[in-house]
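Down below are the structures I want you to see.
Please treat every number below as a calculation from the coordinates, not as lab data. For clarity, every value in this text was computed on a predicted model and none was experimentally measured. Cβ atoms are built from the backbone, for glycine too; each structure is taken alone.
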Structure I
Amino acid sequence: MNLLKDKIAFLVEETVKKEFGDIEFQVKIDYPSADAHGDYSVNVAFELGKKLGKASRAIAETLAQKIKLPDWISRVECAGPGFLNFFIAPQFLTDFLQEVIDEGEKFGSSKIAAGKTVVTDTSHPNVAKPMGVHHLLSTIIGCALNKMFNAVGYKVIRDNYLGDYGTQFGKLIYAYKTWGSEETVKKNPIPELLKLYVKFHDEVEKDVALEDRGRAEFKKLEGGDSENRKLWKWIVDLSLQEFQGIYDRLDVSFDYIHGESFYEDKMRAIIDMGIKKGVFVTGEGGALIAPFENEKYPPCLIKKSDGATLYATRDLARTKYWEDTWHPDLMVMVVDVAQSLHFQQFFEVARMLKITKAPNIHVSFGRMSFPEKRMSTRKGNIILLEEVLDEAEERALKLVEEKNPDLSEKQKKAVARQVGIGAMKYAVLSQNRTTDITFTWDKMLSLEGNSAPYLQYVYARARAILRKRGEENFRGGKYILTEPQELALAKLLPKLPEVVVHAAQEFKPNLIANYLFEVAQRFNGFYAAQEVLKAKPEIRAARLKLVEAATVVIKNGLKLLGIEVPEEM
């Protein structure tokens, strides 16, 4: 669909060109904070005023007079020192409700990025370790971004860059050979492997020489030692089975799971390329490094003095593989903010090597913490994601039983899953991803604040209204939305596709969450102030369409965040 923002921008651009000739400018559209200031606001007069040496207010007044308004805009006003405020016509908003309903699950999508490809790296848990709650962030943020990219027209390639290689596997292999038992590991694979990993680090504190033995085992693995390769493959397979159970529960899927090991035979080409181009040079002790001009960053270590490769080596090989395989327009990696320097270094090296022209984006995020709890894989006190999901569903079940005890046990459990898992996801996605999140159950499962259960409850409440309407045909009717609460809700609904585009461009799912929370609040305000089912026939018809359109928007928006909505709650 054509976004209203784009239509308004076009109107302004055409008028500026006609009135002020050939001048460079950019039209930026904002949403006013108060309804009295219109539905869309443009501040182009300020930029033009500086370039033309004229008062921005005078320029805005000229544009307000000269813009030829289509019938879907009721008026444009000049405000303050030079803002142009556009008001959408109530007739258009009333008619638009049917468009939302007719588009159904497709409403909110656009073709802004049609014909383009994006490859994403998300989740990337480590083999032989259970998925902790900290894995939720990359997994859930990445899943939402993939859905958003798809909604704006991208072809999305979803890759899971599994941590299945590196020195830590040498340590685990040493630990298994020294203290492990195949029978014990088979009975309870991941917990037992984690115990071995923790034991290795406990023993290192007594004998630091074990670190060298761990590195030696990884060197053998990297060199193709048959025993270590077989053991490593067994551990990877056990881990993938464990991870898949979590992904199924979260309704997360991938097109490819390419672990670090996948790039083992692709690193040599990168190393040779770097040496040939003079990007890689020999450093201290014979290590291979990539120094940066003017010491922009610390040198990037490509290969250790003992010949072992590193994350940067594999990341560069991965970038080249992505480019050669899919020729993407965008490459996105959803990884903890703690890895920022690594990505700055490897992105710069990739640019120096000219591996790809596609922008490489590190979508960073803060940390999730539980009050009075700490996580450390080496110490073995990781907060297991599976246990947190169990608790979320158990708490949600109590909420469902309290709100709707008449549901069957099967229905209660199904709704509890939607509410509990949805609450976990929303707790992550409703926050600006760059900030740290303190996880609290009461806030996450609240029916009164900015939470998934609140939005799900508003949706279920609206669907309950629609179930009572019967089989009436509401396409006709002459009633035009006029009440403040009607218009306050109606004017938000056309903005879903615009918000999705903005969120995809900024890599911020919280923009969608914030928008949905406002829709839900305005729905409640409308329903509290206006009769729906008991209104006069034509008014009833229009208001029922408003209710149905609102449910489409809430459902589609939550779906982009990977959150299901129950019909009853």
Structure II
Amino acid sequence: MRIVIVGGVAGGMSAAARARRLDEHAEIVVLEQGDYVSFANCGLPYHLSGEITERDALLLHTPESLAASLNLDVRTGHRVTSIDKHSQKVTITAGEDTYALPYDALLLSPGAVGVRPPITGLDHPAVHTLRTVPDVDGLRQRIDELLAARTQNGPPPSAVVIGAGFIGLEAVEALTARGLDVHLVELADHVLPPLDAELAPLLATELAAHGVDLRLGVSAQAVTEVTNQATTEADTVGAVNVALSDGATLAADLVIVNVGVRPASTLAAEAGLDLGPTGAIQVDGDQHTSDPYIWAVGDAVEVTQAITGVRMPVPLAGPANRQGRRAADSICGRRTTPQASVLGTAIVRVFGLTAATTGANQATLRRAGIEHEVMHIHPGDHAGYYPGSEQVHLVASFAPDGTLLGAPGGGRSGVDKRIDILATAIRAGMTADDLAELELAYAPPYGSAKDPVNMLGFVAQNVLDGTMPQWQAQDLDDAMATTLVLDVRSQSEYAEGHLEGALNISHLELRQRLEEVRTAAAGRTVSVHCASGVRSYLATRVLIGEGFDARNLSGGWLTLRAVHPNL
């Protein structure tokens, strides 16, 4: 049997390696149009920064090493230009040569291509992307040249990064580490759009603390060569000017554009394979395409989003690797574990912060019309009495029956651990009750007896069963206009910043001052808040016990300030 695999890296090479382990006698040919068939593309930003010092560390395998270890016929620089489903052949271009190669089983792993935004001047030599080894080679060379040319006491080189998604943020960190002044441009109103908006200010503050100039809610319009006049009009000096939609101009020595990817499905479409509405290749649970002898994996295929059921591509390495393994099992006639729906769990480091997400965020749930309640908590990553405890900021959405639907998080420590637990919980269909009862490892340096995951369960239980009615930061205008806002923080906290017209009574004094609250409320609902939602929960329960219509602000002042930064 001849298995032909189009495209390497995560999906294609996982399939090739698995197929060889299952069938020692199969002829396995891997066709890769680039020079590198197996490289760690997720490590590229960390080589750009210098954290991964050796370029060869990114090159996981070569054609020679794959031939020696797995007896694979790996052909780099070979581009498949067409597929003939009827004769089961692919046409290949390699340099000046063109030839046809028959197959018994064909696996497509073409990956994705970067979205090319409508910006004039993207062909300028100063404009780069960050997706491949040649990309990072070019960037490192350009940065080395800029740093070498810098005059003593002269300004550092500058860069404009367009797109504040995962790769954009990693690029910003890498460029800053190399000593460049960095401007970050994002069309959305907050960095890392997949993250719930309440957590984005944490990242914005961290970026600003490291000197990054953040431009939100604007788009890049044009990249132009610097002229003398253009230089005087720009905010900075560099090789090119980047014109923004708000009229500002940024000058930079280099520009990195990473605004997303789209499935590289042109070859499949031209072969007559079925594509979905997003342009991704349609596959079944075993990675079969609409042709019985063709399979497809990776960034170019459709998967089912676990919460909404929407069919869409999810360009992540984890699913691609599992799909490659599954496709090889199917090709070799083995029992498979059918493709599960995908949560889209992802994580990124932004200087000293970590941001991560799993499941569906609030915007996705709203678009899908899925009813949900949102919980915000800000506990410590480990026991507060043990030195070094840092806040973990978690936002979780639950269905009315308590099923966990999605959870992003941010903080300086312990975020990865909690997101992985919550991703597992969503996959298992766990509810708030299940989270509350999870038995997690505890010792003071690592966690708390009530882990943040347990706390999410406790809070959700209270909200869903009516023990703790809550209000959200997005409801602020209504709360100010129609209810009594009760701030139960200390007087010193209140003095540092508060809502105009809020009544300030410490939760420790509340029982003694209930009549004061009753008079001020005058029959209205009492909207209670503290710093994080814990003290106000205690106060809300006191008020409810005394006959008040009271509700607690989810996430407290921390969340309120994140949603309304001008308070």
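Which structure, out of I, II, was percent of Cα pairs over 29 Å apart, for residues 359-526 alone calculated from, if the result is 31?
Computed on structure II.
Which structure, out of I, II, was mean projected area of the Cα convex hull in nm², for residues 55-390 alone derived from, given a value of 25.4?
I
Out of I, II, which has the highest value for relative contact order in percent (Cα under 8 Å, 6 or more apart)?
Answer by largest value of relative contact order in percent (Cα under 8 Å, 6 or more apart): I.
Out of I, II, which structure matches 16.6 when mean count of other Cβ atoms within 10 Å over residues 23-30 is calculated?
Here the read-out was taken from II.
Moving on. With FRET efficiency 1/(1 + (r/R0)^6) of positions 247 and 303 (r between Cβ atoms, R0 = 35 Å, to 0.05) coming out at 0.30, pick the structure among I, II it was computed from.
The structure behind it is II.
Looking at structures I, II, which one was distance in nm of label points 7 Å out along Cα→Cβ at positions 15 and 279 calculated from, given that it came out as 2.1?
Only one of I, II returns 2.1 for distance in nm of label points 7 Å out along Cα→Cβ at positions 15 and 279, namely II.
If helix-only ellipticity at 222 nm (-39500 (n - 2.57) for each DSSP H run of 4 or more, over all residues; to 500) comes out at -17500 when worked out from the coordinates, which of I, II was used?
Among I, II, the structure yielding -17500 for helix-only ellipticity at 222 nm (-39500 (n - 2.57) for each DSSP H run of 4 or more, over all residues; to 500) is I.
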